[in-house]
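Chemist: There are structures below to look over.
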Structure P
């Protein structure tokens with residue numbers, strides 16, 4: 001058993017030692033310039049999404065007066081939205097990778113200069129009255145692609161256009177909240193204004209000098225390591241999103257044919273859906289969080305909230321309380337984008353399309369199976385109806401704990417037995433006249449497995465499944481998650497609201513979850529067997545770290561831990577202090593005296609070979625450095641040539657490779673020296689002597 005130290009403050013009785021080392025300091029963040037529109041090509045990263053807007057570069061209008069220009073937006077009356085995105089990369093058709101994004105963690109507002117086109121546009125007063133001013137959206141690309149749904153778009157508070165914009169440039173500020181989900185991967189901004197078409201006139205205005213402005217002084221606290229959590233092997237589903245406590249995180253089974261109980265189940269051949277929970281949040285503050293299985297027959301699509309979006313659905317969800325764990329078994333039929341039927345609740349819908357003006361009040365209060373002839377409809381006023389339906393709450397079964405195997409067993413199309421860990425059972429019946437709505441149809445039956453936080457206390461906690469199985473159906477299926485090394489993407493796909501890396505397999509040999517607070521720019525986790533050896537730290541990179549709600553987590557395998565009784569964890573922000581030259585045959589070796597291992601290979605005259613130059617810290621760790629320019633020289637003098645073009649190259653990601661050669665026979669040993677041309681404070685490095 002290993003000991004644990006939480007910080008450098010003293011020992012506590014736990015299993016691993018964790019501490020936080022920091023070189024963080026206060027500083028003022030630079031202003032981010034989105035676009036100045038000072039050149040005709042500067043609007044290449046701006047485009048019209050909804051249609052109907054004309055975007056042009058106008059050299060006659062410029063806010064800064066530096067002989068530049070501005071973007072002119074003109075919107076006709078055909079459509080309801082101005083929706084004009086400006087990408088972070090300057091390329092409107094890029095794939096939205098996180099590399100092409102703005103990190104707005106430390107920024108307070110989006111600054112935009114506006115001038116109204118009084119010659120061609122409706123009045124500012126009409127624009128503000130009818131469209132509510134100008135709205136700006138932020139679009140994140142944390143998934144590696146632009147997401148134009150409600151999950152990826154984050155609106156900033158609308159701003160009314162001042163009347164002064166009719167006479168000149170005005171400055172608009174749109175507050176940026178640090179609580180916006182994935183604020184560190186914003187891929188574009190969007191100009192938007194909305195009114196049901198047609199408008200009474202056109203809208204035209206100029207835009208210039210868009211920036212994100214930081215706080216005057218930003219003090220960045222160092223990240224703090226949280227207490228380590230013992231890892232449980234299996235499908236680990238974190239409440240990893242900060243967007244909503246009701247976000248669903250899940251996987252969905254790709255096998256959809258032959259998985260339904262309908263037409264298959266009998267007493268002699270029951271069809272069972274079972275899942276085994278091996279870890280579940282137990283803190284009383286997390287009571288109400290759910291582990292669940294959804295059975296979605298003939299769905300419209302695969303989405304991250306099928307229990308709400310789909311018309312027909314069967315759900316089984318586990319919740320833990322103070323005395324036991326309860327499986328709730330519910331269903332709905334003919335209830336699109338609602339879920340009142342599950343619990344026997346009610347809802348009101350106002351029809352705006354098929355029968356505009358019709359108001360229906362739905363009450364799912366009748367006993368199960370009591371309305372084989374269908375719902376009861378009562379006209380209570382002009383175009384207003386009460387519609388009484390059966391409840392979809394079928395029953396529950398309980399167990400002392402959420403841990404163990406839960407089973408939904410069908411012995412016919414309608415007869416169901418709920419089986420809890422330990423053997424408790426409950427028998428329920430789906431009304432026969434509702435079964436047609438649960439038939440899998442052409443799209444089959446989709447099985448989802450996942451979790452939902454339902455409260456902020458569950459953020460960053462996980463439900464772990466060790467097994468899932470469908471038996472007795474036309475095409476049975478089973479997955480022993482505890483034996484998987486990674487999620488089997490041939491069998492499953494992620495279907496979650498956010499945080500795709502938060503739905504993953506913790507394989508056999510997983511030891512702990514290492515978690516630390518954000519922001520953590522430049523910090524990396526490392527492990528050591530003792531605090532006494534500053535060169536004894538090694539990278540903890542066996543599994544990728546992933547962001548959650550205000551924290552980042554990384555799985556630590558048993559094999560990552562040092563031998564002996566002690567293990568220390570630290571977050572270290574390494575600083576670029578010197579260069580390292582590696583010859584063919586040599587490899588970087590941090591925490592060693594020379595920083596390298598291997599023996600240089602002898603080189604022949606007139607034969608090019610590669611020389612690698614690394615940006616490193618004082619202990620020879622490669623650092624992701626600025627793009628400083630590096631120059632090479634040699635003790636061979638004029639017989640040494642750099643074949644790379646240009647002969648001086650810039651570091652990229654902390655490293656750069658040169659192609660070099662020698663001309664003539666130096667008849668001895670030579671060395672190669674690397675120098676940082678950009679920053680003379682970085683210590684040059686001379687290679688190991690070798691034969692040319």
Structure Q
């Protein structure tokens with residue numbers, strides 16, 4: 001009886017449990033059927049997602065142009081090779097979608113990409129062994145041209161496919177690299193996508209404007225990922241990034257780069273910086289630093305900083321132009337007043353100030369002569385006895401020498417005015433102790449050449465939408481302040497002219513043949529990490545800030561060279577003046593600025609005539625103009641050139657004439673710029689190593705050339721090559 005009761009109880013429990021489970025499951029099914037969701041997940045959306053495929057519509061990054069519209073950076077379309085190795089991807093045996101024959105595939109691919117047959121085979125077999133769906137082939141399978149892609153597609157190799165991708169390309173190589181910067185592909189983990197991102201320079205500063213907006217296509221597919229006949233496509237269009245036009249002038253930049261490379265080759269300085277600014281507008285027309293780098297291959301960047309805006313240093317005597325301008329504007333300056341040069345001490349406690357000729361000075365001389373001779377004593381006396389330190393500091397602030405210039409480039413690091421102690425107040429007057437950047441000095445100098453109006457320096461001319469041509473940002477001449485009067489500016493400008501054009505001026509080496517120059521020299525000592533300053537005549541920063549033509553300045557140029565290797569009979573101004581004179585004179589000719597000297601040489605900048613005719617005759621015509629000419633091939637017709645009729649060319653500029661039967665020339669000794677121009681004209685696939693001048697070339701002289709031939713070129717500076725040997 002007791003057993004029967006237990007059996008009945010257990011039966012009841014089972015029945016109740018079954019009913020509960022049944023009711024629960026039924027309720028769950030009814031809920032799912034009614035709502036169409038499971039755990040807040042829509043079954044309809046989940047199903048659509050599972051049977052939908054999506055691919056991205058790429059957007060091009062905006063291009064960067066110089067002020068005349070010459071391309072400096074753009075997205076070059078390339079292709080990345082990959083191989084499908086998963087057998088499940090093949091639906092029908094007659095139409096294989098995976099690699100069937102590994103050996104044959106490796107053998108054939110090796111003939112079309114830069115990889116050995118054994119490497120390709122190993123990649124395929126390793127992928128199969130690891131049960132991967134697909135594999136890629138490293139650098140050998142990247143950046144393929146459309147011609148390479150079409151050649152491989154024509155082979156009809158099962159499982160071999162391509163991704164289209166953009167590679168950022170800089171056609172001028174080592175050219176304004178710290179201005180342009182570079183961009184590279186990065187993986188954005190949060191969005192699970194690859195994106196080209198600016199790292200430095202304009203590419204970084206205006207990354208949000210250059211970035212395009214990719215689109216997509218979503219369509220329905222079957223189990224084998226084939227598109228259905230009624231695929232319900234959903235398309236979102238892509239939008240390319242905005243284009244940026246710089247104030248940089250390509251021809252002036254090339255001239256500056258080539259001249260600095262010559263100085264780098266001859267003097268092996270630790271560093272160099274140079275900037276050319278339009279005196280009337282504040283536009284930066286050229287800017288370069290050494291060490292530099294090729295943005296196409298930025299692996300071995302020695303200096304990430306744009307030294308013109310990011311490397312403050314004790315400026316030395318270029319600072320004196322602002323000291324004299326302040327004294328003149330304050331009404332306390334008399335250029336004819338005599339002072340005792342050589343040594344100056346305000347009291348026994350403060351260290352004395354000495355003139356740069358070991359304190360010998362030049363006896364009793366007027367203050368105007370003190371400026372021409374770059375007297376530290378004269379500068380100190382103007383600040384301490386005439387202006388007063390507090391008034392002088394107010395002028396330093398008025399010239400914005402205590403703050404950044406806000407130039408439209410990333411990474412600006414302004415200098416610092418040291419003005420706490422009496423000796424600091426004295427030394428600042430002649431450029432010691434306190435620090436400035438080149439761009440701070442150039443900005444302040446715009447007040448002297450613009451009747452007291454100080455201009456905002458800028459590098460970006462405008463940003464436009466390439467599709468609508470809408471101007472998004474446009475910069476123009478902007479007066480930020482007026483630190484000195486028109487009269488003070490004009491008088492200071494004339495003093496700068498005396499520095500260069502008087503027989504006792506320190507700026508004599510900077511005279512031009514056709515134009516009158518005004519400017520101020522600087523020899524800045526370099527702090528010793530162990531205290532004091534480095535010793536030795538080469539251990540300085542030699543600089544010059546000059547303007548021309550003097551009566552109506554069109555250009556302002558700053559040049560600095562740090563620790564050059566000088567010959568026994570050379571002084572620090574030698575490499576600096578070589579850069580300034582070559583670039584300033586040629587640039588003024590190029591801009592068609594009327595020379596202001598009666599006795600002048602013929603213009604170095606020449607206008608390219610018509611290039612129609614026989615290559616030999618055209619070559620002779622151009623060489624008579626003083627140009628270096630290289631004819632590519634033995635054809636009878638000129639089909640391309642790096643210069644066009646009406647273009648301006650400089651004396652040392654190489655003119656490349658391509659004939660209808662191109663052959664490889666001997667390019668040993670060519671500059672990086674010339675090689676890139678050659679590769680662009682002949683549509684060669686170029687790879688470069690190093691910087692400087694060509695020391696090896698992969699294609700032998702005289703070899704017939706065709707489109708997309710591979711040209712490997714190694715560069716080096718002669719002094720570096722000697723050190724390695």
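Chemist: Work out which structure the value 0.05 belongs to, where FRET efficiency 1/(1 + (r/R0)^6) of positions 70 and 294 (r between Cβ atoms, R0 = 30 Å, to 0.05) was derived from one of P, Q.
Modeler: Considering all the candidates, the number was obtained from P.
Chemist: Comparing structures P, Q by FRET efficiency 1/(1 + (r/R0)^6) of positions 174 and 350 (r between Cβ atoms, R0 = 25 Å, to 0.05), which one has the largest value?
Modeler: When FRET efficiency 1/(1 + (r/R0)^6) of positions 174 and 350 (r between Cβ atoms, R0 = 25 Å, to 0.05) is calculated for P, Q, structure P comes out on top.
Chemist: Once FRET efficiency 1/(1 + (r/R0)^6) of positions 182 and 638 (r between Cβ atoms, R0 = 41 Å, to 0.05) is calculated for every structure in P, Q, which label goes with the largest value?
Modeler: Between P, Q, the highest calculated value is found for Q.
Chemist: Moving to a separate point now. Here helix-only ellipticity at 222 nm (-39500 (n - 2.57) for each DSSP H run of 4 or more, over all residues; to 500) has been calculated and equals -500, so which of P, Q was it run on?
Modeler: P
Chemist: Of the structures labelled P, Q, one was used to calculate volume of the Cα convex hull per residue in Å³, for residues 278-629 alone, giving 192. Name it.
Modeler: Q
Chemist: Quick check on the output: 11 is relative contact order in percent (Cα under 8 Å, 6 or more apart), derived from one of P, Q. Which one produced it?
Modeler: It was calculated from structure Q.
Chemist: On distance in nm of label points 7 Å out along Cα→Cβ at positions 318 and 614, which of the structures labelled P, Q is highest?
Modeler: For this comparison of distance in nm of label points 7 Å out along Cα→Cβ at positions 318 and 614, the top structure is Q.
Chemist: Continuing with this model, one more query. 11.9 is what came out when Kirkwood radius over Cα pairs in Å, for residues 438-477 alone was calculated for one structure; which of P, Q is it?
Modeler: Checking each candidate, the match is Q.
Chemist: Comparing structures P, Q by FRET efficiency 1/(1 + (r/R0)^6) of positions 302 and 558 (r between Cβ atoms, R0 = 30 Å, to 0.05), which one has the largest value?
Modeler: Q
Taken together, the values in this text are just the output of simple stated rules run on the coordinates, not laboratory data. The model shown is predicted, which means the values in this text are computed figures rather than measured ones. Cβ atoms are built from the backbone, for glycine too; each structure is taken alone.
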